[in-house]
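Next up: some structures, all given as structure tokens.
Derivation of every value follows stated rules applied to the coordinates shown; laboratory data play no part. Values in this document were obtained by computation on a predicted structure and should not be read as measured data. Cβ atoms are built from the backbone, for glycine too; each structure is taken alone.
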Structure I
Amino acid sequence: MAPAVSIIVPAYNAETSLGRCLASITAQTFADYEVIIVDDGSSDDTLKIAEHFRTRDNRFTVIHQENLGVSAARQTAIDHVHGEYTLFVDSDDYIAPEMINLMYQSASKYNTDVVICDFMMVWEEKTEYWCQRPESFEREQMIGSLLYLCSLCNKLVRTSCYKTHNIRFDDKINASEDQLFMLKVFFHNDPIAVSYVDKPLYTYDHTKNGNSITNKGISASKRLLPLRLVRDMYDLSSIEGAFNNAILHIAYDYLRRPDLCSDYRADFWEFRKNIIKAKGFPTRTKMLVLLGLFGLRIPIDRIKAIIKPIP
């Protein structure tokens, strides 16, 4: 009999964190699941740790492959899932004991295709609670929010949403690949039902992986790649405003945080019209982005006329 949930854990040189990750899965209050661990050509004891859990719990499956990257590892795993729903857990993170139970309850109660929960972000110097409550559960609004930023690991996804449409991870993309995957899920499933659990059930631990994108930053080119691909693959006319606002939001991130990537301006040139059309930010912010990215010369009296003082 197929399990209710398939849990996917891609792992590469994760010997310092994988044991904790898998222990948090075995501690779940919900038992009807399978775990598929893909060792992506690790050179440390990752495979040994994965096999340790497999020999003690027949719900665990371990697949070893040559190092092909996280996208290929996730794809290998979803080619082997049997569950009604799929949950992705990164090897350096961990989940709350009630995560699967609460999210599956929500999916069953509301008959939803995607369940979203809050999460915790852990750095060496601080821990933050990230609320992920959607502003709207309308499909277009959900796609708009995914265009700016998307995590895959805090979402329980109905397996048929990607299996039916043969949605796959692009193994040439190893940054923001989860964003592209979820955008494809939403574009190919209309209607799509979403529910939300207002608890931080997932913990992203950035202290365990100094090479993670969150710790090292990501180039604007890689950050914008999923949006380029989505723009080329789908008709965005119904969400044009959300797309423009997402581009402006990302540009503003790089402008105020040059530590993410020092050389980013040229990557936004093809999106200049989107930034000009965007309406999701205050005019002052929009002007700062346009000046900062493109060095546009705007007469000071024009700026004063556009940017009215706040009463």
Structure II
Amino acid sequence: MNYGLLQENIAPKDWIVGAMTPLEGVDVLQEDGQWDEFLPTREVQNTGFDNWSCVSYSLLNCLETLLKRKTGVEYNFSDRFVSAGSGTTVGTGNYLSTVFDFVRKNGLVSEELYADALIKDEYFKTISQEIYNNGLEILNDYKFSREWIYPYNDFLEDLKQSPLQVTVKGIKSDGEDVVSPTGKHNHAVMLYGYVKDEYWKIFDSYDNICKKYAWDYQFGSILKPTINNNIMEKPTINENALVSKATGKGQNFAVLIDGVLRTGTDAEVQKTWTLRNSDFNNKRTITEEQWNAFEQLSL
């Protein structure tokens, strides 16, 4: 059975959980790591033909679930817009990063505006500029970011912040039995919870079933989505922290003193930070937008 997952390696420029990315300190939304009550309306990937779009369906399941938890609103975004727009094709499928980055740059449209098509040639037809323009509107309110979880021997803390997009070996299941399929990871699904030491809760759009994968099942890739409000607020940073800017040009390092980013040469910043800290783990990486939210003064 084909689902539409292309295997990929983590790129050097990609963000990884725990590697001092600007997404450090993402809010805990579900302390128990369970997202059951926020699951989206289920849509079946196999609508008369296999559109090889499991990456798009599983990503939108994650984003819809996350937005429902953050806003209380149930969204239903167009899987077809994301799948066709990101270059997914029957017989090939797509990469997790490619599909996510399409959403990050082009936004999302509603299912009502661009509904699934039941004919293969219609599903992947060229998207109009009007539809693309509509997709950009959500980027005025929200910013979509992604991190890989690697190595992934413990990601229960990450499940408190977001449901996760994971790759698995696809398998037919009635959702009652715990499964542990063997073989190549060929399918992308949403991981939305667990029963500790027993199984992982998997939301699988291919056949509209919530499944149970064994606790010791080894996932392939694990991608963690983050949605931030685009109204930039100052992130919480510890006093005297060494602050590094992960994006943009110009000054790259500063020390936060009395709520102000104190800049200078790298040597000046490093010396000031060393003198003001006994805990040399007092560091924080932020984006250029977050950096610009602070007043900046030279040392």
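Look at distance in nm of label points 7 Å out along Cα→Cβ at positions 142 and 238 for each of I, II: the largest one is in II.
Quick check on the output: 15.6 is mean count of other Cβ atoms within 10 Å over residues 14-21, derived from one of I, II. Which one produced it?
For mean count of other Cβ atoms within 10 Å over residues 14-21, the value 15.6 is produced by structure II.
A value of 0.85 for FRET efficiency 1/(1 + (r/R0)^6) of positions 22 and 278 (r between Cβ atoms, R0 = 35 Å, to 0.05), calculated from one of I, II, originates in structure II.
Assign the value -6000, calculated as helix-only ellipticity at 222 nm (-39500 (n - 2.57) for each DSSP H run of 4 or more, over all residues; to 500), to the correct structure from I, II. Answer by label: II. From I, II, which structure was distance in nm of label points 7 Å out along Cα→Cβ at positions 6 and 78 = 1.0 calculated on? The read-out was computed on structure I. Calculated for structures I, II, relative contact order in percent (Cα under 8 Å, 6 or more apart) is largest in II.
Tell me which structure, out of I, II, gives 1.8 once distance in nm of label points 7 Å out along Cα→Cβ at positions 158 and 182 is calculated. Structure of origin is I. Tell me which of I, II gives 21.0 when you compute mean count of other Cβ atoms within 10 Å over residues 174-181. The read-out was computed on structure I.
Computing Rg and Dmax of the Cα atoms in Å gives 20.9, 67 for which of I, II? The correct label is II. Given 16.6 as the derived value for mean count of other Cβ atoms within 10 Å over residues 86-93, which of the supplied structures I, II does it correspond to? Label of the originating structure: II.
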